[in-house]
Structure 1
Amino acid sequence: MTIKQLGIIVAGWIVLVVGVVMIPYPGPGWLTVFAGLAILSREYHWARRVLAYARHKYDAWNEWIVRQPLYMRSLTFIGTSLVVIVTLWLLNAYGLLTEWFNVPYDWLRSPFV
């Protein structure tokens, strides 16, 4: 294995993991996942297959959600928003804000702090 191959593999895994973490948050989560898989696909055949499969499923999901009534799209949005809110709470993002702005709500702090 060359240094170039090792760099491609390490960069691909880093981009892929960051993308997976970013998926529920606003921004380019899926794009980052696809980029990580594309980088890894230069060295791994399985990454090419996973990338093709993921693209297909992502397109199918988008086609499905567009066909759904407004209430279903709204429930999907609300569910995704709840995942983001709870994750930020568990990671103590709100706790940091209470410290920075002197907000006296201890319930905003993560239970893991």
Structure 2
Amino acid sequence: MNNYETVFILNPVLSEDQIKETVKKYEDFLVSKGAKMIAKEDWGLKKLAYPIQNKKSGFYHLFEYQVAGEVIETLELEFRRDERFMRYLTVKLDKHAIAWAEKRRERNKQKA
């Protein structure tokens, strides 16, 4: 099982309930495929560096999880099929990135 981090941008016209439903759907999808969720972060509505689909902002979310590599392809296929997603990026974490992610989580806990 490898460690992965997925950041995705949801369409800004979605309601808060639709966003929560979408995030929950894909979290459940990962868990059903055998993933162990390490962290979830809601970064909120952010202005985009450039327009995507004529939108200038989007709702950012981050998932950090452990899963077998074959699952990533099916996850990204589901992202492509869902019109609520504007962009996504999945990155395999090495030992240095895992350590940095742990520090980021600790920093976020201290802020809260």
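Readers should treat all values here as calculations from the given coordinates under stated rules, not as data from a laboratory. This structure is a prediction, so every number in the text was calculated from the model and none was measured. Cβ atoms are built from the backbone, for glycine too; each structure is taken alone.
Before moving on, here are some points about what is shown:
- Structure (1, 2) behind the derived value 0.90 of FRET efficiency 1/(1 + (r/R0)^6) of positions 83 and 99 (r between Cβ atoms, R0 = 35 Å, to 0.05): 1
- If helix-only ellipticity at 222 nm (-39500 (n - 2.57) for each DSSP H run of 4 or more, over all residues; to 500) is computed and equals -13500, the structure in 1, 2: 2
- With log10 I(q)/I(0) by the Debye sum over Cα atoms at q = 0.11, 0.15, 0.18, 0.21 Å⁻¹ derived as -0.56, -0.84, -0.96, -1.07, matching label from 1, 2: 1
- Test item: mean count of other Cβ atoms within 10 Å over residues 11-18 calculated as 12.1, pick one of 1, 2: 2
- Per relative contact order in percent (Cα under 8 Å, 6 or more apart), the highest-valued of structures 1, 2: 2
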